[in-house]
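S.K.: Some structures are shown below for you to check.
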Structure I
Amino acid sequence: MKTLAIEISSAAAGVAVAAEGKITALRRFEAPRGRGAEVFSVLAEMRASWHGAERVAVGLGPGSYNGLRVACALAGSWQMALGVELVAAPSCCLLDVPEEAYLAAGDARGGRIWSARVEHRRLNSAIALLTPDEFRLQIEGADLAVYRVGDLPGFASLPATGPDASILALLAPRLTPVDPTRFGPIYLKPPHITPPRP
């Protein structure tokens, strides 16, 4: 089975193709906040490698609102238009790290930090939204490796890494297909909306 994996929840984005348990194509690219649409150019360049894919896998975040919305809309549209299987995984479960169990964290903006315990590429508990002080207490007592995804003010000493599309592509055969009308990004906070003036 050929799988196309799309992971654009962070600035270090990627698209990967896997078949028979091996990565056959991989393209990493920069997608800073607000530039998730860069994935369309990447997919156009890689068309020959993903053509005929029977499964699309997408990283659900947490991460950039724009990147997550683009990835989910793209994957869901692909499923509905072409009838391919759609699978998804939390992006924090896709970090390129050697440990099977780790704590991942990232900047949730607004003075908050998201934190997730991962074991064997699955969430071990709900993703927490913490203050910097709460996060500091959490990592002081952590009995496992701690990684930051992207910049994390006040915690630059933590090793940095990011979700990897190739890990998602290889994980995809073990994931259960999802209903495209019932899946969506992992949002930790409601979107900031400025109401119109009267």
Structure II
Amino acid sequence: MDLDIRPLKDTDPGALHEASRVLHEAFGSGYPEERLARLIQEPARLILSARLDAHIVCVGMAVRLGDDLRLFASFGEEALARLRRHRVGLLDSMAVASGLRAKGIGQRVAHELMAWLIEGGCDLAVAASWVSGGPNPSQPGLEKLGFQAIAEQPGEDHRIRNLGGRPCPVCGIPCRCSGILFVRSLSSTRA
């Protein structure tokens, strides 16, 4: 499979539209084009798109957090203590177009994102998996990448903190899903 993996640019409205469509299919309405354009401007964030036959089929994001761990406070003090010893990078949202899932596309994009985190001085990658019972959970992909679960949080806490209060795309409000916090050392990772 000949993938073209490159940063998403806010100067390409067609790419923003396609990326938003791929993310919408996976996550609902959380990534309109305007939000993607704002996220691209964040210097500590990288958004990659994978194209197949000139069409975006995967979008993945990473953020260099350093020692700002507020995002993970709801996972508890024990989890935070494990993160505090590191410069943390977050593998954020990842979506692969339906029909192309489980073909290694997300894995390739994730490796590129982890390489970028390493270049920025991160030595630990963190990711949260939304445990909704819905199709295409991220947990198996994270485990395939070598991530290990270290904490879990209940649905409403996860929804409020990580979805900004928006309804859960699977069960709405109240949310019955949970979130699992995964970590992976980046000290020996090379894409």
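S.K.: Hey, P(r) over Cα pairs in 10 Å bins from 0, in percent, for residues 114-153 alone derived from one of I, II reads 25, 62, 12; which structure?
M.R.: I
S.K.: Looking at relative contact order in percent (Cα under 8 Å, 6 or more apart), point out which structure of I, II has the largest value. Don't jump to the answer; show the numbers that get you there.
M.R.: On the way: I: 25; II: 19.
If we compare relative contact order in percent (Cα under 8 Å, 6 or more apart) over I, II, the biggest value is for I.
S.K.: Assign the value -6500, calculated as helix-only ellipticity at 222 nm (-39500 (n - 2.57) for each DSSP H run of 4 or more, over all residues; to 500), to the correct structure from I, II.
M.R.: I
S.K.: Identify which of structures I, II gives the largest calculated value of mean count of other Cβ atoms within 10 Å over residues 10-17.
M.R.: The maximum falls on structure I.
S.K.: Which one of I, II has Rg/Rh (Cα atoms, Kirkwood Rh), as calculated from the coordinates, equal to 0.94?
M.R.: Value 0.94 for Rg/Rh (Cα atoms, Kirkwood Rh) corresponds to II out of I, II.
We did not get these values from a lab; they are worked out from the coordinates using the rules stated. The shown structure was predicted, so the numbers you read here are calculated from the model rather than taken from an experiment. Cβ atoms are built from the backbone, for glycine too; each structure is taken alone.
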